[in-house]
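What follows is a group of structures, each given as structure tokens.
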Structure P
Amino acid sequence: MPRDLGSQTKLYAAMVKHLPLYDEDIEVTNLFVTRELIDDEVSGGTTHSAEEARRLEEADVALVKLRPLLIRRFRDMFSLRPPDVPRRYWWWYLDEGPQVREQALAVTKEP
């Protein structure tokens with residue numbers, strides 16, 4: 001797995017793009033874990049370049065749009081989600097609705 005934020009962001013964007021081709025839970029799990037790594041880097045103070053931030057935003061928007069496919073094809077991933085997954089990892093909660101991303105972003109922006 002790439003260690004720098006730019007490479008992780010590129011990988012994540014590529015994984016989201018190929019998500020419609022996925023048929024195994026582990027593929028989606030890897031996508032979600034990659035997104036976690038990005039979130040952890042940013043939460044730890046690593047900053048994106050403007051291009052990386054744009055790529056991440058586009059991939060996140062695309063992931064939310066793929067929500068119906070995720071729920072239809074990978075429903076068990078959500079029902080088996082560990083109870084201790086932080087809400088800031090909104091992608092693990094897409095089964096609850098597309099608004100989970102905005103809700104998580106709103107909480108992280110609060111003082």
Structure Q
Amino acid sequence: MPRPSTTIKVAPKRPAAPAKKAEAYIFFNCNEEKSPETKNISYNNAVYRDMKNSRKALWAKIQGEIEVGHVKVDEANLETAKAAVLEGNPVDASQYLQYGDIVAVECY
């Protein structure tokens with residue numbers, strides 16, 4: 001007796017979606033000119049993702065550096081720098097930081 005044929009339907013393969021690119025931020029202590037050779041990844045080795053908790057941690061790091069005197073910010077610009085880190089583009093806060101810099105990096 002012949003077997004009934006069974007047909008198995010297979011969904012066509014979809015092409016892989018390209019990796020989503022996101023930004024992350026690194027805070028560096030540096031000289032006043034923010035020259036690359038003064039930004040030491042071995043010393044400042046934390047990467048802050050573009051997430052609410054990570055931005056809060058980045059601001060806490062900057063605040064700590066301000067409190068110990070390693071980074072200086074004019075009092076008039078402190079709230080603007082904080083808003084840039086917490087709600088805007090953290091790299092924009094760098095213009096208010098003396099002896100500190102925030103660099104954006106791509107992550108996948």
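What follows is calculated from the coordinates using simple rules that are stated; it is not laboratory data. Computed from a predicted model, the values in this text were never measured in an experiment. Cβ atoms are built from the backbone, for glycine too; each structure is taken alone.
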* Structure fact -> Taking mean count of other Cβ atoms within 10 Å over residues 37-44 for each of P, Q, the highest value is that of structure P
* Which of P, Q yields -7500 [helix-only ellipticity at 222 nm (-39500 (n - 2.57) for each DSSP H run of 4 or more, over all residues; to 500), calculated] -> Q
* To do: Using the calculated result 1.00 for FRET efficiency 1/(1 + (r/R0)^6) of positions 45 and 69 (r between Cβ atoms, R0 = 41 Å, to 0.05), pick out the matching structure from P, Q.
  => Q
* **Structure (P, Q) behind the derived value 90, 29, 19 of Cα extents along the principal axes in Å** => Q
* State the single structure among P, Q that was used to calculate relative contact order in percent (Cα under 8 Å, 6 or more apart), giving 26. => P
